[in-house]
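Following this line, the structures themselves.
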Structure 1
Amino acid sequence: MQIAFFDLDRTLIAQNSGTLWVRRELRLGFIKPWQALQAAAWLTGYQLGFAGINGVLQRAIASLAGVPERDLRERTASFYEVCVRPLYRPGARLAIEEHRRAGDALVLLTSSSQYLAEHVARDLKLDAMICNRFEVDQRGLHTGRTIGALCFGAGKLRYASDFARGRGARLEDSVFYTDSYADRPLLEAVGRPVAVNPDRRLRRLAAKRHWELLDWGTPS
C-alpha cells in the first residue's frame, strides 16, 4: 500500500487556520485582546527565529486548561464551516482524487487539533487523520496537555512512520505534500516529497534537492 500524506495549513487550504481562529475568537469575545496579542507575539517570534514552534504550540494548548471540550468542539464546527471550508485549493481536491483512483491511503497530517482535523477528513473523505489531540479530564475539561507527543516537525515524522508501519507500508513508497520548511524531517524520509505553494525556505530547499514544486491555486 502506498500512502499520500497531506498537510493542512497553506497546503490543502490557502491560509493558516491558527491565525484565522485567533481572529475569530477575538471577534466573538472568546479571548481577550491581550490574549490575541500574546498569540501573535508567539507566532512572530517563531517566524523570526526567536522561538521554537513547539514552545508556541505548547503555550497555546496550555491556555485551553479549564475550557470545556463540548464548547471547543462546537466553536470549531462553526469555525470550520465559516472560515475554513471555503479555503480548499482547487489543486488539492484534484490531487486527492488522483490518489484515491490509484488506491492509495489518504492521510491528513496536521498540527491542528482533532476538532478541526475531523471536519477536514470527513469533508474530503480521507482514510485517516494524524493531528494534535488534547487531553480532557473526567469532568470534560481540557487539562492544557496533549495526548502523546506534539504533531509537528520531527513529531510528524514519528507519527507518519508509526502509521506506515501499522499499515504494512514504507515511507519510501509514500508521498507528502506540504508548504512548510518545518516539515523537512518527513520530506526527507518519504520517497516523493512535494512542496506545495511553499514558503521561501522550503522553496530554496526543494530547488536544491530537485523536489517537486506545485502550485495548487487559490479558491475562487
Structure 2
Amino acid sequence: MTPAPASGGSPQPIRVRVWDLPTRLFHWALTALVIFSFVSAKVGVDWIQWHAYSGYTILTLILFRLLWGLAGSHYARFETFLRGPRAIASFLRDGAAVAGHNPLGALSILAILLSLLLQGATGLFATDDIVSEGPLMKLVSHSTGALLTRVHRWNAKALIALTVLHVAAVLYYLLARHRNLIVPMLTGDQHLDGATAAEDDLATRIRAALLCAIAAGLVAYVVNL
C-alpha cells in the first residue's frame, strides 16, 4: 500500500524494520554488562569474581556480534554499515538520515567492539598479585601477565572515553538534529523512505541463537584451558 501524501505532496516516511531482535538484545545486554563490570571492579574484592563472570559474558557477546556482522540481518552486517572515506565525507556534507548506522557512527561502533574485545581478552590474563588472577594467567610469564594487566587498565580508560563519545553523539542527534536513535534500538523500526527492511523472522533468530551458542562455547573452552 502506498503511504498517503503529506501536506506538501511528498509521501510520509514509513516504518521500516532496521534492527533485528538479536541485535537489539545484544545492544542492551552489552550496555548493562559494561556498566556492571565497571561498578564491580570498583566496589571491592568481594565482587571480583562477578566482575570476571561479567567479562566472560561480554566476551561471548562480542564474539557473537563479530559473527553476526558476517551472517546477521541486512543492517547488522559489517559490509552494510562500514564505509570508506568518500561515504563518510558525503555524510558529513549532507547529513542525510540513513537506515541503521551512519558511516561516521559505524566507526564509533567498530572502535567500541574492538576495545571491548581487547578488554575481555586481556582480562583473561589480568592479575592483582594478591587475591585474583585471570584464568589464563598460568599460561604466561609474570612479566607478560603484568603487561597485559596494564593494557587491561589503560584500555578501560579508552573504553570510557569511547562510551562517553557514543552517548554524546546519540544525545546530539536527539537534541540538535531531532533524530531519535534510542527508540529504534528498542522497537527495531525507523521511519524512512525507500529503505530495505531487515530480516527479523524466526529463522533469523534461530541463526542468532546458534551463533551465540558457538561464541559461548568458544569462550568456555578458552576460560577452561
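Any read-out appearing in this document is the output of simple, stated calculations on the displayed coordinates, not a laboratory observation. Owing to the predicted nature of the structure, the values given are computational and were not obtained by experimental measurement. Cβ atoms are built from the backbone, for glycine too; each structure is taken alone.
Each of 1, 2 could give helix-only ellipticity at 222 nm (-39500 (n - 2.57) for each DSSP H run of 4 or more, over all residues; to 500), but the derived value -13500 comes from 1. In terms of Kirkwood radius over Cα pairs in Å, the structure with the greatest value among 1, 2 is 2. Here mean count of other Cβ atoms within 10 Å over residues 73-80 is compared for structures 1, 2. The highest value is that of 2.
Of the structures labelled 1, 2, one was used to calculate FRET efficiency 1/(1 + (r/R0)^6) of positions 129 and 169 (r between Cβ atoms, R0 = 30 Å, to 0.05), giving 0.20. Name it. Intermediate values should be presented prior to the final figure.
Details: 1: 0.95; 2: 0.20.
Derived from the structure labelled 2.
Structures 1, 2 were shown, and relative contact order in percent (Cα under 8 Å, 6 or more apart) at 26 was computed from 1.
Among 1, 2, considering only distance in nm of label points 7 Å out along Cα→Cβ at positions 153 and 193, which has the greatest calculated value?
Numbers: 1: 1.6; 2: 5.5.
Going through 1, 2 one by one, distance in nm of label points 7 Å out along Cα→Cβ at positions 153 and 193 peaks for structure 2.
State the single structure among 1, 2 that was used to calculate distance in nm of label points 7 Å out along Cα→Cβ at positions 177 and 209, giving 1.8. Don't skip to the answer; put the middle values down first.
Details: 1: 1.8; 2: 3.6.
Considering all the candidates, the number was obtained from 1.
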